[in-house]
Each structure stands twice: as C-alpha cells, then as structure tokens.
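Trainee: Dropping the structures in below, format is structure tokens.
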Structure I
C-alpha cells in the first residue's frame, strides 16, 4: 500500500512537471508566432520603401541582436507572406499560433487549399508530428488516402458504435516504407520487413495503434491458429487483426478473418473491450468483389490495398522521417 501511495505521489508530481513544461512551451510558441505575424504586418504596411527594405531590416536586426536567430531576409519574407495569408481569417490566426513556425511555413508552401491545410494542422496538433513527419504525410497524400477515398468495409453494418471512427482510421492505399524488399517477395518476407520498420508502420497506421504481436497464436480445441499482426487500438478500445496478402484479394480471405475475429472476441477480448476489427491488406483488389464479400461477413472487416514506398518513387526516400522524428512521434503519442 505504501509503495502504491508513493508511486501515485511521484506520478502526480511528474505529470504536473510535464504539463507545466508543455504549457510553457505552448505559450512561448504562441508568442513567437504572434511576433512573426506582427512583424509580417509591419513589413507589409511599409513595403513602399522598396525592394531592399527587407534586406535593410534584416541587417539592422542582425546588428542589434547578433546572437538571435530567425530574422534572416528569407525568414522575414516568410513573415510577410504569413501575415498576408492569414490577416483576414481570425480562425486561422488562432490555429497557426498553436503550431511551430517551421510547420506553418511547410503548410503554407505545400498545401494551397486552406480546408485541406486546416485538416493537416489538426492532425499535427492531435498526433504531435515533427516537421519532417508533416512533410512525409503531405508528400504521400495522407489527406486523400484517409479522407477523400472510398473505404471498403462493412463497419456500418457490423459495429454498433464507433463505425465512423473505425472508417476514418482506414486508408486507401496504405504506404509502407520497406526498402530492400525483393521484387518477388513473399508474405513472410513482407511481415518480417514490417516488423523491422515497426515504428514507421505505426506512424502509417495512425495515432492510437499499439502493437501486440506478430504470428499471434490462438489455440482452439488443441489446434493452433496464427494472426499475421495483432494491434490494440486505444481510441476504439478493441483488438485489430491485420492479415497481409501478396497478390489480389480473394473472398476466402474475409471468411478466415471472420474466424480470427470470433476467436479474439471469445478467447482474448476483455468484457470492457469493443468487438475486434479485421483489416486485410492486399497488393490489389477488385472493389466490387470486396463489397460483395463483405455483405455476407457478420464481423467488422475492412480491405485496403498497400503500396511499397520503395516501389513508388525514389525521390520520396529523402523525405522519410528520421529515427529522431519517429521517437518524437511515439513519445507524444504515448
């Protein structure tokens, strides 16, 4: 009892420290972004001084604040553009103040549609993306893969609650960074590469996924069955079984997944857990065959294609998040 009380006390202190640090960082960032916005306003209102005006301002600031970074000619021009971009939109002014400056520049440069930009802003705040991860998500077209594409699942028929959330976590297609995968890879090699790149895979699956195990064994009447990958989703409060398939989708894949989900619900699921969900990932699929198949499956199953990052375009290789970025993402998520 004493140990438990001590743990509760120290946990409370640590949470208070962490929360205060976050509040200080958030407040400092908000003030910095607001400063840049106001500097941009000043630069815009005095642009009649001519082409060299910003250059002269940058030189003056460098002489006055020699140890202070962030006031180069380039950054001052960003501030001016930043002000012009958001000066007539109070909602965006409030939103951009919550994001680091580098994130704001990335979004302003790479996402021209403001509604789509707002969606990426929300994801940054929700999932704690570094700027490199934000660039990666934009370049792999996360918005269209997660929001705009038609998802093929039966969640609205099989889930009493959370069907919208379950649908929203799906992507079409999934994009996996699996460098050095052979051209004629087999399912086992695919699984092994996914395990090697688990942090990247968790990033692609999205916020809330927690890895449980691979080749997860369930024994029924002395017979062993193995699920390729098993996750637990914190927001959905359920197990998610993932089956990896090399080649085209076949209707029998869904029947097998239905069996796995029944076994998880009967043998593994806690009484407080929601029904388990299945996700079948294939290289290719006929949407009509998938839709016909899922009409007759009474367990929640979704089917998506996956693409191997290495097979898409070589230039995106340079935009892969670093280990540091992935650690940051995982720390924020936890």
Structure II
C-alpha cells in the first residue's frame, strides 16, 4: 500500500532506468496513497500531523504575496525524497508526477518552473511558501547558484477535492542530483463523529455550565429557509426537556450559517432560523417566551472551515447561550 513506484516514462527517459538498488526509506515512512513516487527515490524525511491547515500556492510569488492559493484542513504529510541516480532531471520528475496524478483524476492547479515561480529562479517562491520541511540532515536545500537550482513546482487537487498537494523538485545543495519535497493534506473535519451525535439534556446542561453555550447540530432547516425540518423534533424536545428540568434557565437561541451568500443575507437567515426555534419551543412545548431570546450571528462565528461541505454543514447550526436571570 505504501510502496507504489512511479516509473520514469518516455523513450528518452527510459535510458536513465535505475539499476542500482534503492536505499531504504527512513523507519516508519510511507508514501501518500494517492501520490506515488518516482522509481529510484527514497524517503529521507517524513512527518505526519493528524489534523492541521495548510495553504498550497497556486500562482507565482510577486515579492509580497502569492497570486492565488488553496487552503485545506485535514491529515498532513510532509515528505522529502532523494535519488539513487543523480542524472535524473527535475523536468523528468515534474512530468512523471503530472502524468501519474492526471491518470488518477487529479486537476493540475499550477505547474511552473524557475523565474516563472518567483525571483531568484524560484527561490523567493519556495521560501515564501513555508510549505516544505528541511528536517532531514542531508536534505533538502536548494542549490546555491540560481543557474543550477532547476526548481520546478506542481500544485494538484484530487477530483473529489479531498486531497491537495504541493510538489517541488530541484537540484539539491548537499547531495548530487535532485530532491523532491511534497506537502499533502487529506481533507477531514475534526471531531465530526462526536459533533453529530444526538445530545442528551444532561450533555446540554454540562455544555452550558462549562462553556456558557452549546451547539445543537441536529436542529435542521429546509434549504435557504427558516422552515424547521421534521427530523429536528427530537433535538427540540431535548431542549424543552432541559428547560423543564431547570425551571430558572433562560436561553439565547443563536442561529449560525456558513459563508455561502452575502453577509446581510446570512445575518437575516440566521435570525429567522433562531426565531423559528423560539416559536417552535413556545408553541409545541409550552416554554415561556420570556425565557427565550432569538439572535442571529450569520457567518461571523464558524467552528471549522467553510472550504468543505462537511465544514459548512457543521457551521450551519443553532447554539444555546445561557442568559442571566
């Protein structure tokens, strides 16, 4: 699963077939399942972070900022490779990665080289991205002279948007031949399973005591509407149970949206949804309206990224906030 090799392809490239045995990867290292390696390369640096946010440049660096970039949250792998055969060129490496990724359905978001990336034959681009790790003892540093650097870069995204990668190939300063550095994030929403579990009245009360607020993910609405969906009835009954058990409890009911649409629209929609919850609790469960106050926060307080559908789903929520008597 973690030993897939990306073979050098093409008539001219075949002449550089690797014959020497590859060095062993460092202990515990492996390739990303969707991004195979070039044959004859070995992993000299590996780092995995369970959940983080990284930004992948998708345009050149002008000295102040990148023209464009993509950001994704999830599991992050950072890998560095060197090669047994120092005669493999960075152009060969770049083309093989493009071919292999496109064959797997990836979209090439950006692929450039040298000065087209940024000043100093791409050195400014590489440094400003702060994307790649230099954790290996003997790798990886750009060649000192710009004429020898031969930096090439690819930004790619999987067809379903769940994998985002930045790949840099360049001539290395300390060892003969090229090196490859990869930063790749696989989309995930932290704590999704827990966030979507139906809450008990006791859990809601604990959240209010410890945090002063609690998000109720299971109060759902029709698309672009404040009409409450029937499957929300259990969650709303639990809120009513909470208020029945704590007769002095007063709640601010706050509606939240994702960032789809304008600020004013989302603010209005979130307020309408919060009011719909207040009306439901007073009408269906006999909760006094004096104990409830509706408020709308729109898109102003996300709890996770709005760049994925799973993240937007978590941001569309109703929160209960304890008010002073």
Structure III
C-alpha cells in the first residue's frame, strides 16, 4: 500500500497492549500502509527496545511520543500503564518532581528518535477523582446535577492547579527547547482532569514563545460536549492558533477510539479545523483490522487534503 501523503501517523495504542513482539507490531503497522508512528504509554521497556530495532529497516518513522513512554519497569505488575501515571498538577512538590522526571524521559526518547512532539496529560484534582460522573452525564446527553455541583468545585480549584501545572511545565519546557521537542497539552475527558479549555488557554499565554502547543483529541471533545460541559467546537475555535497535533478517532454514542468513518463525527466539517496541525495521529483501541485502519486513513487523507487545498486557494 502507498504511504500517506499527509504523513498520517498511527498510535501504538492500536496494538501495544497485545503485541507479542516489536517485529509483529511493526509488521501490522506496515499492513495498514502507514509508515509513521506515535509511541505511547502501553509500550514496555523490552517491547520498545524490540520495536526500535524494526523502525529503520522497515522505513517507519516516529512523529510523536505520548507521555509516559515507555512504561517504567519498576511499576510493572503494580500499576496500569496510563498517560496519568503521575500527576503533573499535584500540590505536593515531591509528586510533581517524580512526574517531571518521568516526563523528561519521554522528551529524551522523542529527541533520540527525531520525533517533534510529546503529548502530555497535565494531571488531575484528587478531590474530584470520580471517573463515573462525567461518563454518566455523557451517556445521558446532558449536564447532571452531580456534574454541575462538581464543576463548581473544579472551577474553584483552577488557580492552584494552574500554579502546579506551571511549576511542572517550567523545567520541562527548559529541557524541551534544546532537544528540539514541542509539548502538546491534550484536552481531557473527565471533569477532574487538567487542563480545562480555559486552563489550556491560560498556560499557552503564560508560556508564550516556549515550545508548547495544543493537542486536540476528537473523542474527548465530543464526550465533554455530550456531558454538557462545553461544545466540542470550542476547543478548535479558541485554541486553533496553537494547534500542534490531533488524536483522530471516531465516537459512536459514547464509545470512542473507533476508526474514523465508523461513528458519529462529521469528518468533512472537522477537517478544515484539524488540517493545520503538524501531527495527525490515528488513535484507536485494539480490535480493528489493518484493512479497517487503512480505510480510515484513506477517508482522513481525502477530507484533510481537500481542506488544505481549499485553504491554499483562499489565501
């Protein structure tokens, strides 16, 4: 199959959890016709080492790394791999220090692989860590009284979360600059998570000129819209000038991370807002076949190429 003319990348989320070897993972990627990857936090240290040996011989490059990658060996069997493994918004300096230390490892991996970006989850508010409340509202399709009450508590905590996130970002941005890596702040799913849209905007202004941008997740934006928290379109409309990358996946009802074209999202309408991103990553849950991934890639290539052509004509 031909490679993507738009340099679409594929997240290892599609296979890393069940991959038996780096060679098997790389072979499956090749079968999709894509030749660019985002490495993410489900990759163990041994699996990452195997995969790295396969990249150059197979003509596969790495465009981005999703923190925390690789999953630290010392936590194997104790914790589940997650982009929220450590809390960069913790009030405790020691917790933040540990989060910064492991994030720095992701930055150095990205630099070593000549990847241009690292995707960050900036943490959470522990007092509100109830993963059911946002999902319940999304399934109902409205802002519930429980979520509305929690939103007030979350809003009140925003100033101290912003300070904590800033304390973490300062050393990370200082390290990222000489490495030639940019940090992408991903929009989140749950109310308790950080940053919110407003917090992302504040951080981008606070660190203006630093290697920092916005990373848009299509499914997360739709979930928060379904829950009544904010319109999905608000993220790209307000944060578009800082758009660095996108996680592209579809959502059917509240089931997300399914192949684009198999859910409810209007990709031709989204494409003009997504097209300016330097990093376009298909991020899927395990299950779809290489052929299904390839079909989604062709759909995205078509709508994104049309959007870019229309933008060029309008200049």
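Trainee: Upon calculation of semi-axes √(5λ) of the Cα gyration tensor in Å from the atomic coordinates, which of the structures I, II, III produces 53, 19, 16? Let's see the in-between values first.
Mentor: Numbers: I: 45, 25, 18; II: 53, 19, 16; III: 28, 24, 20.
Clearly, the read-out refers to II.
Trainee: Suppose distance in nm of label points 7 Å out along Cα→Cβ at positions 125 and 205 works out to 2.7; of I, II, III, which structure was it derived from? Before the final figure, lay out the partial values.
Mentor: Numbers: I: 2.7; II: 6.0; III: 2.0.
It must be structure I, since only it matches.
Trainee: Moving to a separate point now. Taking FRET efficiency 1/(1 + (r/R0)^6) of positions 53 and 85 (r between Cβ atoms, R0 = 25 Å, to 0.05) as the quantity of interest, name the structure among I, II, III where it is greatest. Working shown, then result.
Mentor: On the way: I: 0.80; II: 0.10; III: 0.50.
Answer by largest value of FRET efficiency 1/(1 + (r/R0)^6) of positions 53 and 85 (r between Cβ atoms, R0 = 25 Å, to 0.05): I.
No lab work stands behind these numbers, since they all come straight from the coordinates. Quantities reported herein were computed from a predicted structural model and do not represent experimental measurements. Cβ atoms are built from the backbone, for glycine too; each structure is taken alone.
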